[in-house]
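Presented below are the structures under discussion, each in the form of structure tokens.
Laboratory data are not the source of any read-out in this text; all were calculated from the coordinates shown. As the structure is a computational prediction, the values presented were derived from the model and not from experiment. Cβ atoms are built from the backbone, for glycine too; each structure is taken alone.
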Structure I
Amino acid sequence: MQLDEFAQVFFAMEVEECFFTMRTPSGDPFWDVVRLWVFFSLFEEISEPGLPRSFSTDLTHLGWIAKLQKVLNGVGTRAANWARFKRIQHADYVAYISRRYQDVNGNPVDFASDDALNVLSEIGSIQIIDSQFNQFKNPCLGSLIGIDLRIHSVSASYQQYLCEMRVVIANAERKYFGVNDPHLQSVISYIYRSHLAERRIWGEILDRSRPHLAFMTQNGMQKGLILEAKRRNVPVIEFQHGVIHSMHLAYSYPQSLGPAGTAILPDALLLFSEFWKKKCCMPGTKLVVVGNNRFSNDGVRSTRSGAAVFVTAGPFQMYLSPLAVEIARSMPNRSFIMKLHPSFLSDRASIEKEYRGIENLTVVGAEKNLPELMSDASDVIIVESTGAYEALDWGVPVHILKKAGYMLHKDLFLRPDVCVFETAKELRNALFMPMNRPDGISRFFDEFNPIAFKEFIQSIRNEPVASI
């Protein structure tokens, strides 16, 4: 079952089984907290039955000295992080950001939020909350949640409720998909326990900072922020950080919910361009185009004189890496680049070892960003990636491997500068070919508009916050 087919059945299931009406013992929405994770866990089980999955950090491969060192380092880091958390004071704005990339100086950055935060810093104070330990002057949310999980346990009533919901959801999955997801209980338990911890942390952050507005990168994972902000009448604004499509559950909800439904959504989503508006179905959320300078290229076209670039995202290294090896070996007179996703930077040494002896296949990590590679890229090869849209704005043909959730790019399939392929032979025959850019095609990324952003900030501060 392809991702688009799976998504349609999943959406029908959650509506017909009235999942959005589920309420916890505290009266809060339940389904929207876990639906994204239940969705992907079930899809993975259908796609690759029996695939082991874990939500815990695995230390079994480390020796006892390394384990001890890791634990001691972790204790010191968590203690310092907790102290920063307790020192949070009033700020005009709170921003949760994800610094997954590096700038030209090697500093971690969040390209989704940088433009807007630069403007905000001119008109007020900002309390930054990091998703990772990239900037040690800011609290790290993940570590704070980890500490909270060690301090608080889930009440018996919640544990019973989660077990009951697991039965309800499992019955629905069997009814609509004929499958039992063996990971369902662990997914629900882990995600909801983390959600409760997240809410406690965000509640204290908001009480300490008392902001006018809250900003965030990556919805679908910060439901706790949205709920706690709405309780305090603080609007929440999300930065678009990547591809939005009808199969991405953070941005795709049933039309029947209406603006006053039980979805836990931000008050506004700041978009890269008008193109992305038609990709969203977020009842009650304002869709506002402000652009983004990291992705916009001022209409510059690639010279197409350089390498073909394999762009990884998420787990798709497993599909692209062997393909890159085969293609590079079969075309020794051409150049190829494997652009690593941030989540694979730690694996760079092993990947380069895998490519040893293949002189025309180069690994690129954080030392070059995608726009730098696009200036002369001949072709781009992906499974799923925002890089597909970046490449097309640069005039670079895109080749999409028919694996995993490639159907999320189905809006591109009919373009003459897009090739969907299954085999290495098909890809080899399509690479390095001349290609004319289609006429009348809208761009995917606009330049950041600071005036539009400031006007929006002023308007949303004067509006009441919708309740859930």
Structure II
Amino acid sequence: MPQTLPRTAPRPSLGRISPRRRDILLAAALCAVFYVLAGHDDLLETSNHAWLLLESIRSGKFLQYYEVVMAHENTLYYLNNAHYNILCYLLYALWQLPVYLVVKLGGLALNEYFLMFWSKAVGTAAYAGCAVLLGRLARALAFSEEDAHWASLYFLLDPIAFLAALLMGQYDALCMVFLLAGLLCWRKGQLWRFAFWAGLAMAFKFFPLLLFLPLLVLVEKRPLRCAGYAAATLWAVVPSALLFRGHTGDMGVFNDLMIDRIFAARLPGGVDVPIFLLLYAGLLLACYFYRPADEAAAARWMPWLGLAVFGGLFLFTEWHPQWLLLVVPFAVLTSLCQRQRAVWLYLENLWFFGFWLTANLHFPGQIEANLFRFGIFGRFIAAHTAAGTHNQLAFYLNLIPRLADLAPVIFAAPLAAAILFKCPVGGRSLADRLAGGDAPLAKSPSMRVMLFGSFFLCIVCIWGGTALYVTLKAFGL
């Protein structure tokens, strides 16, 4: 297998100085601070669902778990039923087991907030694992050692990924960490292992299947062999579904609602056609028809395919703020492949701003001051504020004329531009071909300044400043 990828060695415009230990320590400190500072009620629900799974196992009602949750015959806080694959709850329950034993053997009362912070470590560990695996994947793709280190730090400090994993405490990083492990196997030509990891990732969210298929047909053209690999991805989903067949509560209804979103945006015609699926089918055919000269040629397309698949998904379907983490690893890798890196880092700040506007306008109360209520100061904030005061940011934003219409454009334009202009045609992106030459467009700050500056602007100023403002206003200040 070639050790380098011809014509794809990144030509950075931000310098080749590796992150220092102090950069890693500073990023870790930021993660620790926001780990305890914020959270989301979804995390509290999942934490309590996992606790109920331990109770169900103890009482011999493992197979009735989803129905036990639906019955709500307990004093725990949660609003929704259990909607995810049992493997998700088993993972959280395994992590909670030491706490469960201490509480039961010691006759202690359960503190749900402590349990939530304990459970948040699962998603956070997966988030850190994604950063490590992304660095390894960059090396496997023949990035320089410096760029491989930057890839990890880039992912950790990316505002959208940070918001989803550290502020909201969500678990989409679990899906991504297994997918990245599979991508490492794909790069090595180990397709059965690729199918194994993709199948495990699919047990947490179905999204990995969307990337698995184009990557599979990119390197494997035999239909029966492709069918075999695709069937192998069901190794976790099918047995767990059969095990709980007839006992999953309303999980099927919830999953149908998620799938319906893919069909929602349609191209008008004689018979309306789902836009995402139409484009996805075209991408699959392109991957099948393309005959890469070698494994290195195929590998050049992998980061962009991830960007195109998940980016296209969020362009043409209704998304939840936490899901955007899925596209970040591929945005990172494709940006590091560009000669004009600074341009893309600036555009990603604009992308975050559009994401923040859209999320606040269309999902009010999901990513603003409400996150403080499930942080370490949550009880104090909840005790001193009136109900409903943590959704005021959407009210202020809606006072700006046409902003609700412009916000999705601000979100979608940088993402669509990345998909189009990062496409590696002939070994170089379309953006680099249009720029011409080898010199960057302009002198840029260092990668260190860009990454930490982006974090400060997006997380501290845009998210933190506005969330703190709404919180202080709720206190009457």
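Output the label of whichever structure in I, II has the greatest value of distance in nm of label points 7 Å out along Cα→Cβ at positions 333 and 357.
Ranking I, II on distance in nm of label points 7 Å out along Cα→Cβ at positions 333 and 357, first place is II.
Figure out for me which of the structures I, II the number 22 belongs to, where relative contact order in percent (Cα under 8 Å, 6 or more apart) was derived from the coordinates.
Structure of origin is II.
For FRET efficiency 1/(1 + (r/R0)^6) of positions 37 and 397 (r between Cβ atoms, R0 = 35 Å, to 0.05), the calculated result is 0.50, so let me know which of I, II that is.
Source structure for this number: I.
Of the structures labelled I, II, one was used to calculate mean count of other Cβ atoms within 10 Å over residues 325-332, giving 15.9. Name it.
I
To which of I, II does the computed value 0.05 (FRET efficiency 1/(1 + (r/R0)^6) of positions 109 and 165 (r between Cβ atoms, R0 = 25 Å, to 0.05)) belong?
I
Here helix-only ellipticity at 222 nm (-39500 (n - 2.57) for each DSSP H run of 4 or more, over all residues; to 500) was calculated and came to -12500; which of the structures I, II was it taken from?
I
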